[in-house]
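Below: a set of structures, written as structure tokens.
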Structure I
Amino acid sequence: MLVFNPHNSIYPAPLDSFQREVFDFCQQWILGKNKFLFHTSGSTGKPKPIYLSRKSMIESAIMTKNWLNLQEGDYVLLCLPIEYIAGAMMLVRALVLKLNVVLIEPSQNPLEVITKPVNIHLASFVTTQWSTILQSKRNIFSNFSEVKGILIGGSELTPTLELETREINLPIFQTYGMTETSSHIAFRPIIKETSFYQCLPQVKIKINYESCLCINSPSTSNQWIETNDVVELLNDNQFRIVGRKDFIINSGGRKINPEMIEKSCLAFFTINSCEFKLFAWGLNDDFYGQKLVLFIESKDEFNFKLQLIDYLKLNLESWEVPKQIIVLPEFLYTKSGKIDRPNTLTLHLNNLKI
């Protein structure tokens, strides 16, 4: 753990590669670098390189400042890799808004290494980190009694995790954003029990002919960008995520949204007081074209197959019920905490050939 002011031109000697990367980024920023290279999360395929302008990142930082009323001298927690936008933007906010940084090397539970009394005003975690923190039963209020925002991104909270989070009386938000938007452009307050995201001021949204979300904001240089997220618009500044366009399964002439199947499965697990990571996918099939298959992560024997299928038959259309359930001991994950579906699938198929 290291607490430092990024505006200080003299940094301590780095103790590890993470600190070295952070200090290098700060020095490049202070020297006026105008473009920074990032990569997308890679949850839907190979990570793509994206260059972001200094101006777009500054605009994003100002949007967060106005949303959460951040003040000079506030403390932000940086515990995410800075080669990805979520971690880098925490550092940019500190540089632009003159905030102090509590620097912790990325890990599943970054709070366990906090050894000094410090009140954090802004923190950002991926979902897997947040889950581990809650499981640890740590007294979160000891470091967050003055927090203005705990941001959770990377992937949606599971129903069970959302219920546990809602019991914590702190400003905790599921955020929506991507590399191309220089981090979040919308948020969902966990305490409000809503599935709709609220856009930050100055963010404009619309949908294209495929019902995919399009975004225009100061952090996109006021240019429209198209996403692959299929959404439902509530109004001009609120939307609900339906699923990913690139995940759609074409099975027997029916288009199936796998994320709707996954939500029904997660609801079943919540009812039965258990929790599993899972994803639905379409495997090539001579009869269906693509066969709907459900993958479940479990190192132990999975004893809910029959009950799960019965539940899905009652709550979904017949063609939305998985034709097969495959249990894998471990999924692969991206650095942002999302299930790496393509590579997990590739690993499974390679194992079948052995």
Structure II
Amino acid sequence: MKKELRRIQQALMTGVSYMLPFIVFAGITIAGTGILTSYFGSTNEIVTGLNGFAWTVMGFIPPIFGAYVSYSLADKAGIAPGFIGGWLAANPISDSTSASGFLGGLVAGLLAGYLVNYLKKLPIPSIINSLNSTLIIPVISGLVIYFLMAYPVGFVVGGLNDVIINGLLGLAGNPSTAFLLGAVLSGMCAFDMGGPLGKIALTFVFAIWSDPSGLGFMANAAVFPGIMVPAISCGLAALIAPKKFTQSERDSAISVVLTGLVGITEGTLPYAFRDPIRVIGSNVIGAAVGGALMMSMQISCSGVSGIVGIPTANNPLMFTLCIVIGVVISTLLQVLVKKEAVEVTKEEDVDFEIEF
């Protein structure tokens, strides 16, 4: 069971990795054309057409995700049925079902992958064995996935997706609860600095990325503090209170700040390994405050990766301020709560491994 869960987790990560370039292209293009339209008043037909095309690419996300989740489980034979199922998740054919988006793409990918693996094991006459992978499996699996995703799965998962989206819209639309959603998403990213908990938060953002309400872009803005605050604050704290950090931490402080500015959280890991409770605790608090402010003020952002996302925010000034507030809180907490560092000699050093 544990092995199978790990396999599913790997399939999920594979799907996300193949899907990410589409999200980056669509997000940056939507942001860029939005800037031209909103800030420069552009009505150029090319700009309008490019914006519409970027939203079309956004619709590729569920089928691409479903195809490569299935690919991870069943190799090339899983791509076609996974893509078919993912497309049906985004484009339901029955009026009684709703679009299930990213969540439906995930279900389609898993169903297609396991179905293809099952079909591969079925005995077939040797005379048609050469047609198995190129004709028989794609056709049978595609038809089965079509009927599953179009009706029973589409009805159940589409309905569940509607419930989730409506519930989150309710949280995001009410200032008294919106802060909680932002705080949780950002805090998850800050907690394990690029680990599985942060990936769960980002997977959730991808799941609602293309929602017409704009909730996906608000959730995307909310995770920026969780991605940027940890590395920036660790580096700044090492520069402000050098006695509380080791020589190696001080030497890498500036580079860690720079990695945080471009949205790379992993530079925080050496700091967290040496003093996990104080460093991670401070980072989570600062990031959670920043994420809560983002969501409370309904700041949205279609960009990715650190400071390059600032111009794509609907309010770049307040977007930046939320991140700065998170950095200030986290940095001050580390300066206040960390104890004076004790250098560890090479002889005293103990090898250890941390797995996520």
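Rule-based calculations on the coordinates, nothing more; no lab input. Keep in mind that this is a model prediction, so the values were computed, not measured. Cβ atoms are built from the backbone, for glycine too; each structure is taken alone.
Observations on the structure shown:
- Answer label among I, II for the case where Cα Rg over 2.2 N^0.38 Å, calculated from the coordinates, equals 1.03: I
- For Rg and Dmax of the Cα atoms in Å, for residues 200-279 alone computed as 15.8, 47, the structure of I, II it came from: I
- Of the structures I, II, the one that 13 was derived from, the read-out being relative contact order in percent (Cα under 8 Å, 6 or more apart): I
- Test item: mean count of other Cβ atoms within 10 Å over residues 296-303 calculated as 22.4, pick one of I, II: II
- Read-out helix-only ellipticity at 222 nm (-39500 (n - 2.57) for each DSSP H run of 4 or more, over all residues; to 500), computed value -8500, structure in I, II: I
- Read-out FRET efficiency 1/(1 + (r/R0)^6) of positions 40 and 160 (r between Cβ atoms, R0 = 41 Å, to 0.05), computed value 0.90, structure in I, II: I
- Comparing distance in nm of label points 7 Å out along Cα→Cβ at positions 224 and 304 across structures I, II, the highest figure is found for I.
- Given 0.99 for Rg/Rh (Cα atoms, Kirkwood Rh), for residues 96-231 alone, calculated: source structure among I, II: I
- Looking at FRET efficiency 1/(1 + (r/R0)^6) of positions 144 and 176 (r between Cβ atoms, R0 = 30 Å, to 0.05) over structures I, II, structure I comes out largest.
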